[in-house]
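S.K.: These are the structures in question, set out in turn.
Values in this text are rule-based calculations from the coordinates and carry no lab data. The shown structure was predicted, so the numbers you read here are calculated from the model rather than taken from an experiment. Cβ atoms are built from the backbone, for glycine too; each structure is taken alone.
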Structure 1
Amino acid sequence: MEPVIRVENLVKRYASRGLGRRAEVFTAVDSVSFSIFPGSTLALVGESGSGKSSVALCLSCLERVTAGQIWFEGRGLAALREKEFRSVRPKLQLVFQDPANSLDARWTVGEIVGEPLLVRGRISKHERGARAAQMLEKVGLGGEYLERRPRELSGGQRQRVTIARALVLEPRLLILDEVLSALDCSIQAQIANLLVELQRSYGLAYLFITHDLKMAAHLADEIAVMSHGKIVEQGAAEKILREARSRETQSLLGSTRVGREAMEAVPEP
């Protein structure tokens, strides 16, 4: 089986220039490599500032890589021109941490979920509405939510809407950037189980970005621990929990009190 996405020696640097100073270069991602296969989940775990979100931005084509390669379904993304990116972006969907900031408060839920189809110019208004209703059903929200506004929804419902919007273009890979961290614990479990169900239904590949090793253990087949832009430990989720070797992984284990019970911490759907 070929991976959906393969990352080889990814480097991302940012240049910053202070008032009256020379430009300084900061390396956010340093020689990161991994692959994600259809129907599987890789959790990218680390503290804030470890480089996780920079990886997400590079994979979703929102940031240009400084060096290295990203292969998506056998196609190299690093050398693509902007026009060529447009054919790839629908298959690589990014879901952000805070749904309140990623949903237009002026639009209805139906308009929000159908917007990617409008941008792509694929189908009529009637068909967009029908497709939006279908996707809302898939994420556990009925057709009665189509005319609601984001302010009328709970945090968990808003996150379901962002997931529905991401799915409407039938992507191959979902990049989930701290999608559970802003939610209450009980709602986290519900959304986590929803993600498991959707993966089973659609055969999706997930890059699950989090600082929560406990949740990573529940959702992921493989875990990669990042620190200062590098992957310091990588392997099967259960092995990482049982045989953590790096200081960073051991610190994450200690801070969340993850042990053998972590694999059963969230109820199965």
Structure 2
Amino acid sequence: MAAIPRHSPANSEELIPERTLSVVSLNTAKETNSEKIVYALQSAPRLRQADLFLLQEVADEDGKTNVAEEVARGLGYFAEFAAAAPGVHDQGLAIVSRYPIHDVQIRRLKRYDLGSRTRSRFALAATVSTPWRDLRLWNAHLDTRINAAERLEQIQCVIDEAARHAGPRLIGGDFNTNDVYWFRNRLPLPGGPAHSGMIRRAMKQHGFETPLADALNTFPVLRRHLDWIFVRGLRPLAASVEPAAFSDHNAIWTRLSLEQSSESHGHHAPGERC
């Protein structure tokens, strides 16, 4: 599968093909104002028409609704949310969908001791029931200050689990792919294996391809490509990077065909840890 060209301008009058699903992955940058998020999503044509959002760094407060559920209410969508750990209120993951969500599971990823600001990394897995087919997906947020081999090791259990399923599958999120070597997980140095290349090769070995070109700008501050969507059993029709005014990330967007493939629909149900 060839990546969709990086320049794919949005058109407010785009016709939506039948039996397709538009997917967005976006780091919400701990934004607590759901109205600001909804306004930004509805101001961008491709984000406004999106059927499915994978959100990272989702804020929540004890005893209160998390931001993703508030956004879902504003859009009239379904939502599923999971906090990173007890007492952590700005590192949640969420799935917001036009279609019902079920079979939600949390997958704890390998924990690295970074010396400071060590976080509990995980993936949120779920099935989205579209009018045409079910889609199994994984939304993940990986560590920043780890090297390429460690980054692959952190996401490998998700890749392995997804490969064991059949039917349409999608892995996305903020993978924090950067092109530096982290000395003792603290000091960034130039050089070392390219993080994105290592991830893409591992995904391809398991049948997953990305509709996104390499070296896109999904993190404008440093002009880095941190965010990804990989698919199997789905045919990409278009892809682009879309600004999100409230976030320090740009959103990534793709439209996928849900036409029947030769893959079967059964799947395995692994345990809670990868």
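S.K.: Identify the structure, out of 1, 2, from whose coordinates helix-only ellipticity at 222 nm (-39500 (n - 2.57) for each DSSP H run of 4 or more, over all residues; to 500) was calculated to give -5500. Working shown, then result.
M.R.: Working: 1: -11000; 2: -5500.
Clearly, the read-out refers to 2.
S.K.: Something else now. Matching task: 2.7 is the computed value of distance in nm of label points 7 Å out along Cα→Cβ at positions 15 and 55. Pick the structure from 1, 2.
M.R.: On the way: 1: 2.7; 2: 3.3.
Label of the originating structure: 1.
S.K.: Another question about this same structure. Tell me which of 1, 2 gives 2.0 when you compute distance in nm of label points 7 Å out along Cα→Cβ at positions 31 and 207. Kindly include the intermediate steps, with their values, before the conclusion.
M.R.: Working: 1: 2.0; 2: 3.6.
Only structure 1 yields this read-out.
S.K.: Of the structures labelled 1, 2, which one yields 0.95 when FRET efficiency 1/(1 + (r/R0)^6) of positions 135 and 191 (r between Cβ atoms, R0 = 25 Å, to 0.05) is computed from its coordinates? Please list the in-between numbers first.
M.R.: Working: 1: 0.95; 2: 0.05.
Computed on structure 1.
S.K.: For mean projected area of the Cα convex hull in nm², which of the structures 1, 2 scores highest? Don't skip to the answer; put the middle values down first.
M.R.: Details: 1: 15.8; 2: 13.6.
Once mean projected area of the Cα convex hull in nm² is tallied for 1, 2, the winner is 1.
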